[in-house]
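Peer 1: The structures come next, written out as structure tokens.
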Structure 1
Amino acid sequence: MKLSMIIICYNEKSTILKAIEEAMSLNVAKEIIVIDNCSNDGTQEILKSIKDKTIKIVVNKKNFGVGYSLQESIKLAQGDYYYSPCADLEYRMADVYKMIDKLEKEDLDAVFGSRLMERKNVSRWKLIKERPYWLGSIIATFLVNLLYKRKFTDIIATKLIKTSILKDIDFESYNPAFEFELVSNLCKRRYKIGEVPVWYKPRTHKEGKTIKATDMIPAIMAILKVKFSK
């Protein structure tokens, strides 16, 4: 079993090296692919200084959007399983161990990490009040569950997916809606998907977080488009 570790980054000079170090420390056969989405804060210079040739680094000449970079990474991935943690370290990469364990023990096609699986009693309204961007996550998860008769608690966090499955899907989204297009495709094709709780420490907008509550609009459109297309 080989894992494709995909690290997408944009203006992450304060965390990119730590993210790569965490990926390298995982005790599993792996390849590490870093795709920079045209950073302008010094991240590119840090990446260009890395001498380890086992790490594949791609520096885009233009910011095409995170969805573009993810599509690019799928084409490059050679591992059996595809895993794309955040370069901003909001998630703990070591959680991939339990994701792999669940996928293999239960013969699944994918495993979703959930930020809410162990917080089921927390008021969703409280979450939205504290961090408005939760609105998109909660509505999108509800919609996917409704349309596909699933019981996910969170469809936004990190995911472990068989690489062959991803290579068989023709994606269209180049913006953050890619994540939702992906989930809807997996559900529509009836792949077996499990869920495990994952550690999560969200950044603030001051710290560089760019997600907004309004991002739910293209997310919902992507879900509906996949569901009702041929």
Structure 2
Amino acid sequence: MTYVMSDLHGQYEKYLKMLEKISFSEEDDLYIVGDVVDRGPQPVELLRDMSLRINVFPIMGNHDMTAALLLRKLCTEITEDNCENQIDGELLKVIAMWQNDGGQTTLEGFRKLAPEDREALIEYMEDFAPYEIVTVGGRKFILVHGGIPYSKRSLPMKEQSVHELVTERPDYSKRYYKNVYMVTGHTPTVTIGKQYAGHIYRENGHIAIDCGAGFDLSLGCIRLDDFYEFYV
């Protein structure tokens, strides 16, 4: 079976409960459509668990991208010769903004790791895919954290802007493709319509699965084989 969830935001316990609820096994595949880190209490524990599972496939979210870039900067060896280039006032401002946007829990978790474990986890995050295209049950799915602009829907995915892939908010009122589903996170479903608060949105060829776990709402998961929805 093939499962998708997104925007876990450090909710490690919800993630474990979801794996139990779907009876996740080595025979299954799980795609996590971005924003693994920040906000929630255990982003590092969540990352480490994911990194040990060969059938869990992470896709880059905007929070993951920011964390990977800044943690790489912070973990670079700083010497008397390069300190001005590694950490300056502008970088400190960016780090402060990241911390205020939920990055503090990620930073605190990384501080507790041994240097070699920090490096391994940053490398893991840097390897998150910008998107995935999968076929399940004869149906084709594009899995992407943010989305793509409606005006660029005819552009091949490999030519799309990575920045837009992680930050775009799709027009959920419009069908992008005739025979393809686009599965996205990033946009909490409650912002699509209040009736979708804590639930997956499925209309017009879209499957929006950020149910708001990072804001104390549900963590949603969808099984692509039959569109069955799970919540914790």
Structure 3
Amino acid sequence: MFVDVPESVTGDMQDDIVMIEEVIFDLDGTLLNTVASIAKCCNDTLAEFGYVPFAEERYKYFAGDGARNLVKRALIASGDTELTHFEEAFARYDERFKEGCMYKVTIYEGIPELIAELKRRSIKLAVLSNKQHDRTVSMIRHFFGEDTFDVILGQMDGVPIKPDPKAVDLIMDKTSVTLREALLYVGDTATDMKTGHNAGLRTVGVLWGFRTREELESNGADHIIEKPEGLLKIV
């Protein structure tokens, strides 16, 4: 359990104190460090088409908007600006990622303790990711157990990917939380900040993930935290 919360939160919280009922988390770069798995599966796919691999750091910017956009960005950066290999490359990436999605994945330091404390406070928890739904579910259950999160939602047919807010609405329906002021959306990218705002939620940008403070600030993050325990100062 957390006792002391460091001064790691930016944003005007004195005017924002609301009883939080639910927190929706992004997955990649927020709960789990998944960049090695993404990079390996995509680099192996690129090699099959004769392209050179990219450093993991590049994948922090290729990722975030679903697997199809990831592969498109990697191909374009490799020189396939017309995406002539896209459909075949995406199919090969998808095959590889089904087997390799757990490759070197780790939980960010402080996340297990944060989740346990939020559960202790009876705050509902959800995961919303642009990663494929089946892989999102399997990863969350592998690292956090079967019953930790009330809703787990990844990319699936019929539901637009983030930053479209429809998935947030689905989560709210499933958890019966109706007051948008009582939710927080937590993520590490511009897409996450846009998702939260499009859904009418306050957003919390995290600095331990894939992107920078500048990106979070320029996309309207309501709060920015340096460490997971900083979230407790907001809820």
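Peer 1: Hey, Cα extents along the principal axes in Å derived from one of 1, 2, 3 reads 58, 40, 32; which structure?
Peer 2: Comparing all candidates, it corresponds to 2.
Peer 1: Can you spot which of 1, 2, 3 the value 0.6 was calculated from, given it is distance in nm of label points 7 Å out along Cα→Cβ at positions 166 and 182?
Peer 2: 1
Peer 1: If Cα Rg over 2.2 N^0.38 Å, for residues 46-101 alone is calculated from each of 1, 2, 3, which structure is the one that comes out at 1.03?
Peer 2: Working through the options, I get structure 3.
Peer 1: Let me ask you something else. For FRET efficiency 1/(1 + (r/R0)^6) of positions 38 and 126 (r between Cβ atoms, R0 = 25 Å, to 0.05), which structure out of 1, 2, 3 has the highest calculated value? Walk me through the numbers on the way to the answer.
Peer 2: Details: 1: 0.10; 2: 0.95; 3: 0.65.
If we compare FRET efficiency 1/(1 + (r/R0)^6) of positions 38 and 126 (r between Cβ atoms, R0 = 25 Å, to 0.05) over 1, 2, 3, the biggest value is for 2.
Read-outs: derived from the displayed coordinates by stated rules, not from any lab. Just so it is clear, the model here is predicted, and its values are computed rather than measured. Cβ atoms are built from the backbone, for glycine too; each structure is taken alone.
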